[in-house]
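Trainee: Down below are the structures I want you to see.
Derivation of every value follows stated rules applied to the coordinates shown; laboratory data play no part. All values reported here derive from a predicted model rather than from experimental measurement. Cβ atoms are built from the backbone, for glycine too; each structure is taken alone.
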Structure 1
Amino acid sequence: MNSEIRKEIYQVAMNWVKEAGENIRNKMDSPYDVDTKSNPNDLVTTLDKETESFFVQKIKETYPNHSIIGEEGYGDRLTSMNGTIWIIDPIDGTMNFVHQKRNFAISIGIYHDGIGEIGIIYDVMANNFYHAIRNEGAFKNDKQLPLLNQDVDIREGIIGMNHFWLCDNRFVQKETMQQFVRKVRGTRTYGSAALEFAFLAEGIIDGYLSMRLSPWDIAAGIVIVNEVDGVTTDIDGNPLNMLKKNSILTCNSCLHKEIIDSIKKGRK
């Protein structure tokens with residue numbers, strides 16, 4: 001994807017995200033339906049579906065040759081990352097949206113032949129845009145984010161992770177994770193993978209671990225984190241498959257090996 005096309009798509013996407021965010025704010029206090037998907041805690045609302053449908057309609061009208069991967073099923077069924085693909089989470093952090101009316105985001109990653117070209121994460125209620133174009137830096141609103149400090153000690157690190165690491169033995173022995181938590185300075189849980197990536201890029205946290213995330217949870221964040229010299233892999237340090245769910249480690253690159261080594265002994 002050449003630079004001119006990338007910038008044109010980026011500006012169009014930013015405008016659509018702004019419009020979608022305004023619509024969510026306008027409608028979030030009106031009655032809407034809340035359903036469940038894979039389990040009682042996997043929530044979806046009519047606004048999730050409406051927002052994804054809005055993006056799909058806009059993309060298909062404007063870029064009919066582009067493909068779409070979307071959380072709510074309005075996109076395409078893909079078997080490869082060839083071509084230009086929009087990877088969309090219309091409301092990342094739906095539980096936060098339903099219960100807190102904050103701490104949720106619109107997340108859009110745009111990939112071309114498997115390479116992340118554009119990442120946009122919009123913290124809707126805080127009205128903060130985290131965005132990046134490949135090789136042009138990452139930004140929070142109009143301010144460019146500095147490269148991450150590469151001299152962070154793990155004992156001074158703040159790591160985003162949820163409680164499942166400490167009570168679920170399917171991926172890593174919980175005793176290993178308890179030792180890891182004691183090793184770092186602190187942990188945080190925000191309830192939105194997209195915002196965790198954004199906060200890492202901003203330097204608010206130093207890493208983020210999650211057991212199983214879908215492509216729409218991470219696509220935009222990877223592009224943004226790459227632009228501040230962060231790194232994203234699975235929790236064994238392997239490249240990600242953007243068509244499947246992955247275990248996720250995204251972090252300051254200076255901590256990557258140490259975090260992997262810390263949890264590897266407890267891997268299942």
Structure 2
Amino acid sequence: MSPASRAVPRHRATLARSVRLFAAFRRERTDPEYFYGLMARDAVAQLSAHADLDGAVVIDVGTGAGFTAAALRAAGARCSGVDHDLAELTAHRKPGDDDLVASATALPFRTGSVDVCFSSNVLEHVADPWRMADEMVRVTRPGGVVYLSFTNWLSPWGGHETSPWHYLGGERAARRYQRRNGHPPKNRYRRSLHPVSVAAALAWARRRPDVTVLAAFPRYLPRWAAGIVRVPVLREFVTWNLTLVLRKNPAKD
């Protein structure tokens with residue numbers, strides 16, 4: 001095992017870790033490098049339990065400012081970051097040579113060309129989320145891993161900055177936000193923020209004969225809370241953020 005592989009700590013989904021992540025959330029706007037850096041390292045540690053990242057070819061779909069891509073590279077991966085918005089790519093750094101401006105629903109990569117396709121908190125911002133998920137599976141090689149994590153609409157943070165008023169309706173929550181802040185929210189309901197559910201994600205994965213679900217769990221909660229994902233209705237409110245880890249099946253002869 002190379003030094004890059006050893007640099008990834010073993011992931012421990014403990015209550016203390018959950019408390020630390022939720023506490024960090026309060027610093028998202030005041031100290032984004034701390035918050036997103038912590039989240040990126042945590043996600044990479046989660047992913048490393050399912051995929052060997054040392055030398056792996058990885059795509060970070062919806063890479064944004066590139067915090068996760070940087071953490072993946074630190075783990076030894078050869079990572080390309082993809083985002084549809086150049087402003088997001090340049091928000092905190094100069095884009096790297098492997099970063100691309102492209103759509104998540106039409107990834108500019110050959111079928112079966114990468115070892116790992118990763119996406120964190122992007123699916124809910126895509127108007128056709130399952131087309132994006134299909135694209136992630138397409139570009140992953142047989143035996144490779146897809147890591148897909150998103151904030152489901154009925155979670156306490158489903159409306160993002162308009163939460164928890166999104167429970168009264170996305171448009172109403174957006175109007176309330178604008179009245180209170182003097183400007184519309186960054187995440188506009190049905191424009192740049194779409195209602196995606198845990199049930200729909202699980203149903204999408206089950207419909208695909210070319211993937212095996214390795215894990216489905218609430219990303220930020222302790223390991224003992226994983227069973228929530230199996231409880232209809234309750235899972236939509238308690239999960240906060242669903243993570244799906246998939247293995248692409250070998251092609252049938």
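Trainee: Determine which structure produced the value 1.0 for distance in nm of label points 7 Å out along Cα→Cβ at positions 13 and 205, calculated from the coordinates; the candidates are 1, 2. Show your work: numbers first, answer last.
Mentor: Values: 1: 2.2; 2: 1.0.
Only structure 2 yields this read-out.
Trainee: Now for a different question. When distance in nm of label points 7 Å out along Cα→Cβ at positions 77 and 213 is calculated for each of the structures 1, 2, which structure yields the highest value?
Mentor: 1
Trainee: Taking 0.50 as the value of FRET efficiency 1/(1 + (r/R0)^6) of positions 117 and 157 (r between Cβ atoms, R0 = 30 Å, to 0.05) derived from one of the structures shown (1, 2), identify that structure. Before the final figure, lay out the partial values.
Mentor: Values: 1: 0.50; 2: 0.80.
Attributed to the structure labelled 1.
Trainee: Could you tell me which structure in 1, 2 was used to calculate distance in nm of label points 7 Å out along Cα→Cβ at positions 29 and 181 as 3.7?
Mentor: Of the structures listed, the value fits 1.
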